[in-house]
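The next part holds the structures, each set out as structure tokens.
Derivation of every value follows stated rules applied to the coordinates shown; laboratory data play no part. Because the structure is predicted, anything quoted here is derived from the model rather than measured. Cβ atoms are built from the backbone, for glycine too; each structure is taken alone.
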Structure 1
Amino acid sequence: MSGQAPDTTTVSHVLRVATYHSDDAQLLTAEVQLEYARRYGGDGDTAPIDTSEFDGPGGAFFMVYVDDVAAAMGGWRRHGDDGDAEIKRMFVRPQFQRRGFARMILAELERTAALAGFTRLILETGLAQPEAVAMYRSAGYHDIPAFGFYASDPLSVHLGKTLT
């Protein structure tokens, strides 16, 4: 033995398949809603979401846990009948940011959507989230025509990426 104390700063993380209606996902959703309200005002994201849209062949949802603490989440759901799936609820809790968890989830969303037969992932984010816009653009997402609940919102940014 070297007599040195063990490194207690090392943490383990795991990416898990989850359900959007789980307690942990709903806890992180409440936190991201507070962040949206802080950045945009109002009540946060008021677009309707059915938690079952992320279940089965038409959707998927994932969470990252750090030492069994929910750290990040994200999912995709079918969007129309044209081969698109939509990314929703990407969020990393502030204390876990800048560790690559958003990119980890994004890679899994892309991989699983492609395996499910989708040809493109699309998403909507906002100008008040420049770090999210930058991350998606650096991952190959490009501007697409506006769609969905926030199509006419001047603060919305609509992005898409063809899956291979």
Structure 2
Amino acid sequence: MNILYLHGLESKLNEAKRVRLQKYGKVFAPNIDYYNIPNAIEWVLGKYVDTKFGAVIGSSMGGFAGYYISNRLDVPALLFNPALKARTTYQQVPELNPHASAFKQLVIGQRDPVVNPADTLNFLGEHLDRRSALYMHLRPEMEHRVPLDCFEQELKVFFKRI
């Protein structure tokens, strides 16, 4: 399976997480300059126009992009602290595909000082898609960064569900 991994605003996929992801498939992890690419979603889709993905995984700004890419490609997504409601740098927000029904698993750190968990929950409430299966895991111990053990646990749950 091809897996698209989308990093956050000022991060990259680290080697330990890449190793965990590679247990499930071939990992594609583009370096995205969100500051200078105001349409990162279209940029990523254009970069991989000939690649069929079985899953999209993203964190923070990558979770924002992953949410819309999952919807566009109609593939499952695992999103950690997705910046769905607000972002610190401008990004174009595409229309959602009204016919997509891909499963989404959101992992929300309740102590996240960067992406407000309440904002994420409000966004989801305002944009609830009754066709898509949505699994949310609120993690009271998690802040913005996703610890390796949490990442690994959520990967196992996600790949069992899809």
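Below are the figures for this structure:
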| quantity | calculated |
| --- | --- |
| Source structure (of 1, 2) for relative contact order in percent (Cα under 8 Å, 6 or more apart), computed value 18 | 1 |
| Origin of the derived value 22.2 (mean count of other Cβ atoms within 10 Å over residues 80-87; candidates 1, 2) | 2 |
| Test item: volume of the Cα convex hull per residue in Å³ calculated as 141, pick one of 1, 2 | 1 |
| Identity of the structure behind 2.8 (criterion: distance in nm of label points 7 Å out along Cα→Cβ at positions 136 and 152, calculated), options 1, 2 | 2 |
